[in-house]
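Each value in this text was obtained by applying a stated rule to the coordinates, not by laboratory testing. Keep in mind the model is a prediction, meaning the values are calculated, not measured. Cβ atoms are built from the backbone, for glycine too; each structure is taken alone.
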Structure I
Amino acid sequence: MTGKLFLVSTPIGNYEDITLRALKILREADVLVCEELKMGRRLLAKYEIKNELLPLNEHNEATASEEILSLILQGKNVALFSDAGTPLFSDPGLRLTRLCISKNVPVIPVPGASSLMAALVGSGLDFNKFYYRGWLSPKREIRRKELLELKKRKELIVLLETPYRLKTLLTDVVKYFGKNQFVVVAFDLTLPTEKFFRGKASEILNEIEKKNLKGEFVLLLDNR
């Protein structure tokens, strides 16, 4: 009998956001898989979980996926979890998931914390319909073209970026969407420093520059 692949969502900042089901699966799985061992061990230590842990990241995804699939086909249950949030969402794991599906291995998502949903719910915006764009290119010219294309979309747009590019991204939004573009920055979600910045892009940029803020964030552009 083959094992199963569980895709386990983990907290995006606040360790208390782990679900009871996630804890049960992480404790009972034969093998745990994470992106970076250091981050994975830190999270597991919070819950006193000491199961076998394997890495799966952009550097070893091809070989590791085959090896993990082999373990599953031998009957082992594997739980893949993200450094933070939902597996496969801007994280590796799709290759392994597709391999499992091709071999009729049960793939079981275990929902939990999501920066996307937390940002939308707390934004105060109507999000019954939105466009998730995710990450833009770090290359300036490509990012410029991407933003100009996004400007044509008259809807709520969701962007993600690394903490140190918050000011750069907002500067580009002011430049290509205009200083009066209404934005919401969901900053440090679930942490004690959590804050929602709502208003004109130029005003939010000024506030963030004054406070020299750096942290995880989701940016919403209300381009309707």
Structure II
Amino acid sequence: MKQLKTLVSALMIGMISFQAHAHSAGDMILRAGAISVNPNEDSDRIDVAGLATLQGVNVDLDTQLGLTGVYMLTDNVGIELLAATPFTHDIKVKGTTIKAGDAKQLPPTISLQYYFGEASSQFRPYAAVGFNTTIFFDEDVSQQLNSALDGIVGLPAGTVDASLELDPSYGLSAEVGFDYMLNDNWMINGAIWYADIDTTATIKTAVANVSFDVDIDPFVYFISVGYKF
């Protein structure tokens, strides 16, 4: 009987402790960790003033510090804002060894999340849909591309000084992830987003401007530590 009472007491303590691991209405959650943007890009061919056609571009991945903030509207529904330090992506001419340039971007994304399970669950998987805005800046054309353009248009080396502009993107996003509570406040988190990011790139030169569409459409991976207020 004494052993039974001890077991019941332990189970009750465990249930109380377990119920403390909660995502409840009114909670605020801040997460920070490594976030990686992995483009799944596709682009138009690039017509260079009718003199040559390039196959398109490839966009490399980048990893930065990611931050998310969540406000729980109910025990199961939260609204999340994704932010990060600026990503820098190298851009290469498809099918060649030419680095076209690079660009920085910020992808703030707001999502409406649904958390599965009970508020007291230690493990809370979730799914979300959202809206992404991607802002490009500090676009730069490499010397390699400038030299290639010199050759295409038949000008002396060093003549072409091109610039690059990328239009901002607005699109939908989808997310799946989980929180695993370590104690009443601290948690570990993993999440994956798919974002619809499309832009029009314009290479500007004194000879002509060349515009082409680029679908970046990345998968975004996030591993973080979170704190619940």
* Answer label among I, II for the case where Cα extents along the principal axes in Å, for residues 121-192 alone, calculated from the coordinates, equals 34, 28, 21 -> I
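Quick one: helix-only ellipticity at 222 nm (-39500 (n - 2.57) for each DSSP H run of 4 or more, over all residues; to 500) came out at -11500 when computed from one of I, II, so which one is it?
Numbers: I: -11500; II: -4500.
Of the options listed, only I reproduces it.
To test your reading of the models, identify which of I, II gives 5.0 for mean projected area of the Cα convex hull in nm², for residues 105-144 alone when calculated.
On the way: I: 5.5; II: 5.0.
Working through the options, I get structure II.
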* Among the shown structures I, II, from which was the value 59, 34, 31 of Cα extents along the principal axes in Å calculated? -> I
* Structure fact -> FRET efficiency 1/(1 + (r/R0)^6) of positions 41 and 73 (r between Cβ atoms, R0 = 35 Å, to 0.05), calculated, reads 0.50; among I, II the input was structure II
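Give the label, chosen from I, II, of the structure having the highest value of Kirkwood radius over Cα pairs in Å, for residues 25-88 alone. Could you put the intermediate results ahead of the total?
Values: I: 11.9; II: 15.0.
Sorting by Kirkwood radius over Cα pairs in Å, for residues 25-88 alone in descending order puts II first.
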